Every structure is written in structure tokens, then in C-alpha cells.
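Student: In what follows, structures are represented as C-alpha cells.
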Structure P
Amino acid sequence: MGVATIHAARYHIDIGRHVFPTAKYHLVRDRLLETGVLAPGDLVEPQPAAWEDLARVHAREYLHALRTGAMTPDEIARLELPWSEEMVEGFRLMVGGTIEAALLACGPEASGTRSRESGSGWGPGSGIACHLGGGLHHAYPGHGEGFCPFNDVAVAARVLQSRGLARIGIIDLDVHHGNGTAFIFESDPEVFTFSMHQQHNYPMFKPRGSLDIGLADGTHDATYLARLDAALPAVVAHRPRCVFYLAGADPYEDDQLGGLRLTMAGLRTRDRMVMRSIRLAGIPLVVVLAGGYARHVDDTIAIHAATVEEAVEVQSAG
């Protein structure tokens, strides 16, 4: 078997003509199956996140507005997604996928793991789990923004904390600062948030996380990887019981919304560095895809697929 991989067809959401290609989720799955990186038995179907779990992070008034469509035009403009029941339920399912990945990676330590009817051979405690979705790091407790109606990693972290895993690490290597995640955990010393991002890019307001590295435009591979290598020991030193890794494809050199200009080879090296560092420390790892908006969608698919390939190799290496 490869790596436990969570995916649902309903992640492909009709949001009209948009820079955010929601088709990427099933295209990545198809690529991984076609190339033999994953077998059908590696795939796990998630359940939607319970509204009570979403309320561990998000204000009930905001959840009510999302659920009923009672959002103002300004709220919808900030979210940058058209409201529909399909949109809300698709992203609620995606939050459930990140929760599922966390429970699979952490295993018996995450006591009370819910049972699944997925037909997968995967049980809890796989060490690494990949979610072909997630990384919705711009959502705040009381509003969504930047294509993120919910903050899936924050909700999954709170679920783990409710099950006794208090210390959590978050490595956010999307090209954009993880503003919602930093804001949510700014007063929680048990959660270490590390964001390395393009400084002069969205969002304008960047709440302070545990470790923030804002990079200059056009940083390229060598400087990026050197800064990452120097930063990863700080995450491990926090002694987290689980690490979430947002493996954004948008630092890529031909991404429409990013300007760090990393190559595909540089991004693969980035993934390998993160995964080896966390696995050598013996820490369960949850990988989520986060952003990716390349001019040619096949480039985004290739980058995301390479992330899962690296997870499989690191898992196989033990």
C-alpha cells in the first residue's frame, strides 16, 4: 500500500469561471491512480465535518449565515466565491477530509476515532496521511475570505486537541500568508504556526504567527530552500503530537497568483525536506494541498501529484 489518501468527488464544485480550479482535486487523484503511485485501496472517502466541530473554530452566527445563504454581498465579495448549497456542503466535506486525515495519521493517540464505511484497508496510525484537498488557511472565526469558507486545518487541530493531542504544529508553505490560521491560534501556546510566504502578496494584513518568514518577490529555489532548512528545527522543537503541512503549489514560477518563482524540482525538494524532517522526528504528518493556480492547470496537477509521490517515498523509507 502507498499512503492513506483522502478524497471525495464532491470537491469538484461549480463556482463558475474562476481562477480557482476545483477540478484539480479529481485530476490529481486520477493522475496518481494512472501512474500507480496510489492504488484504489489507498483512497478513503471522508464524512462531512459536523457543524459542532466547525463551531470549535467558527462563530455560530457565521456558520448560520453560511448554512442558510444569509450572507451579505460584502461577505460574499470577501470570500471570492459565489454562495450555493453545493459550495457550502462541498467545503464542509473537505473539512471532514482533513479531520479524517488527522485521525488516520495520529491513530490510537487520537482516542475516539470515528469508524468509516469507506471499504479502505487503512486503519488509524498510518503515520502520514494525504488529503487531496484542504489548506483553507484564510478563513477566520467570523468570516471567510480568499476562496476559504472554513479553516479546515484549524478545525482538525481543535478536534485533535479535544481528543488529548494538545501540541500541534502547522507548516504553511502556500505562497500566501496563513492569516486566518495565525489569527485563530495567536493566543494558544500549544499550537505552533509557521508560515513562509511571499511578503508582498495577499493578504495585506498578516497576523503574527509563531514563526513568519516573508520572502521577497522572485526568491527562487536556492534561497527558499535554505530559509526552509533553517526554520524546520523550530517546528520540531515545539514537540508537536501532529504536524499539518500545507503544501501549496502556488510558489511555482508560472502561478497566476504567486511570484516566488520556484521550479517544479524546487517544490519537490521542499516537500521532501518537510516530510523527512517530521518523519525523522517520529511525528504524525497530515499533508493538505492548499493553493495552486498555474496558467496551465496540468502544471498544478503535476506539482500536487509530486507532493503525494514524495509522501509515499518517505513513508516507504520508514
Structure Q
Amino acid sequence: MTRSIGEILAVPGAPMALDAGFAAALLALDWPQAAQGDAMAAQGEAERYRIERGVAVVPVRGILTPNSAVLERWFGWSTYRGIEESCAALALDEGAAAVVLEFDTPGGMVLGIEDAAQAVAALAAIKPVYALAAPLAASAGYWLASQAREISMTPGASVGSIGVAVTAWRAMQPGGDGSQEFEFTSPHARAKWPDPTSETGRAEITRGLAETEARFHAAVAAGRKIALADLPAALSVSEDPADGGAVFAAPEAQARGLADRIETRAAFYARVLTAHAPAPRRTTRVALARARAAEATARS
């Protein structure tokens, strides 16, 4: 039986930093089957970045997961481990004077995101790291982008959806086989399977979400140099700071301090490459004379 990516990743109680609207089409895709997995293994590892004229480009795309090699190889989607390993490698690579994280992602799982975000921040402390939303850096994607030194957006791009959510369910009636599911936890593990139908269960679920959101906000505030106390108001679509979590188009995102520039993808790369590409080697008179002498010797 074929299952969708959304069905596989929808783990009850697992918090997601994902914009559901933008993610819907990706989550509806079929999970690659075993035969496809064998074909992927034969192809080898997916390319995680490339270096051109001294600038490394790291694509951050698809539904972000901690370490799904299947999705990374088959769809070219990014994983948090892949981003961490790329940042570690590029920090030591003398051929990369600067790094671009190019985003096209609605976000993904919370599990693993913080290590990846810290890896981006650590790299940005060593080399210039640019984030380019082309066309989307939402939720977990923006969590990562906010750690770059600068965020650019292509015209028509969107960023935001800063917040986390969780899906919880509980059996309310017998299933198709006529049996009723019951859940039990050990004496000191009441928070293990919180009951979303009870007040205490909802309080426990909300507590976990609030803690994760606090870490998300702290990372964005630090990366974007926005006072943490001011961030909820900057993200709200009303006078109520609780009305955050929206996605913003480029002009609005820039006005709210979530992005620095709006430029076409071509203009972005022209600017970054001009700033960081190695200078062309100059041919000195001595070198030119030697080259001519060698050419004359070769002809004689």
C-alpha cells in the first residue's frame, strides 16, 4: 500500500515548524518505494552544495527532516544533518570565501532544527553567509535563514510562519475491526501521552509548544538583531502579539525587519560573486617574457 509523505511524517505529538498551506502539495507526494530506494543507493549521495568562483551555494529545499536519506536522495530535499555537515565542511574549505543558503522550503520537523541553526550561525561567525528566499523560507526554513548575516528575497518571495504546531489524537470509538484502543502510561510518565480531550492534556501539549516557540523566537531575535521582547509584535498581523505565525511577502517582510533586500536572483548572485570571487590573476612582464621564450623554444 502506497503511503504519502505526510502520512509517514505525521507522528502524533511531534511538533512541526511547517507552513501547512505551502507544504500541502509536497506532503501529498508518495513516499518512495523499496525499488526506488535501491535505485537511489546506486546513484550515490546527493549533492549538498557546489562552489562557483569562491562562493558555495547550499540549497535548502523541500520538507526538512532530521536525516531522511530517502527524501534527500530521491527528491533532493535537505536534511538537518546534511546542513550541519555542509556547514562544518565549508568552514574549513579555503575555496569557499562566502556561502549562500538558497531557500525553497515550507519548513519541516522541529526535531534536529536547532543543531542545524547553530551550525549556520557558527559558519556565519567565520565567513559571510547569505540567505536567499527564492521563493520561500517558511517556518523551520526561516529559523535557519535568520542565522545568516543577511537575508535577501526575490520579488514575489515569502518568508515567516514563525511558530510551531502539533497534531494530537485519541481514539473516541471502536475502529474498523470493532476494537477500542486504550492508552496507559507508567506511574510517573503522565506527560508521555497527553490526552488532548482533557484540560491537563491540553495544558501539557501547549507547554511543549510554548517552550519550542520560545527557542524559535530567541534564535530569530538573535540572528536578526531584534529585541526579543519586540519580536511578537513585529510578527503579529494585528494589535495582539498572539496573532503571529503569518507568512509575509517581500516588501512587508522587509518592513518588519525579517529581510534585508529585495532583488532578483540574477542580481543577488551578481552582487555576491562580485564581492567574493577571487581577483583575476595579473600577467606580469616577467611572466609574459618567460611564456614567449618557452613558446619560441618549443617551436625551434
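Student: Suppose FRET efficiency 1/(1 + (r/R0)^6) of positions 23 and 159 (r between Cβ atoms, R0 = 25 Å, to 0.05) works out to 0.30; of P, Q, which structure was it derived from?
Tutor: Working: P: 0.30; Q: 0.95.
Corresponding structure: P.
Student: Hey, another quick one. With distance in nm of label points 7 Å out along Cα→Cβ at positions 15 and 135 coming out at 1.3, pick the structure among P, Q it was computed from.
Tutor: Working: P: 1.3; Q: 3.1.
Structure P accounts for this read-out.
Student: Of structures P, Q, which gives 45, 25, 16 when semi-axes √(5λ) of the Cα gyration tensor in Å is computed from the coordinates?
Tutor: Values: P: 24, 23, 21; Q: 45, 25, 16.
Of the structures listed, the value fits Q.
Student: Quick one: mean count of other Cβ atoms within 10 Å over residues 63-70 came out at 21.1 when computed from one of P, Q, so which one is it?
Tutor: Working: P: 15.1; Q: 21.1.
Going through each structure in turn, the value belongs to Q.
Student: Now, a different point. Starting from the value -1.29: which structure in P, Q was log10 I(q)/I(0) by the Debye sum over Cα atoms at q = 0.22 Å⁻¹, for residues 143-278 alone calculated from? Intermediate results must be reported in sequence, preceding the final value.
Tutor: Numbers: P: -1.42; Q: -1.29.
Only one of P, Q returns -1.29 for log10 I(q)/I(0) by the Debye sum over Cα atoms at q = 0.22 Å⁻¹, for residues 143-278 alone, namely Q.
Student: Separate question: Of the structures labelled P, Q, one was used to calculate distance in nm of label points 7 Å out along Cα→Cβ at positions 167 and 247, giving 1.8. Name it.
Tutor: Q
Where a number appears in this text, it was derived from the coordinates with a stated rule and is not lab data. Source: prediction; values computed, not measured. Cβ atoms are built from the backbone, for glycine too; each structure is taken alone.
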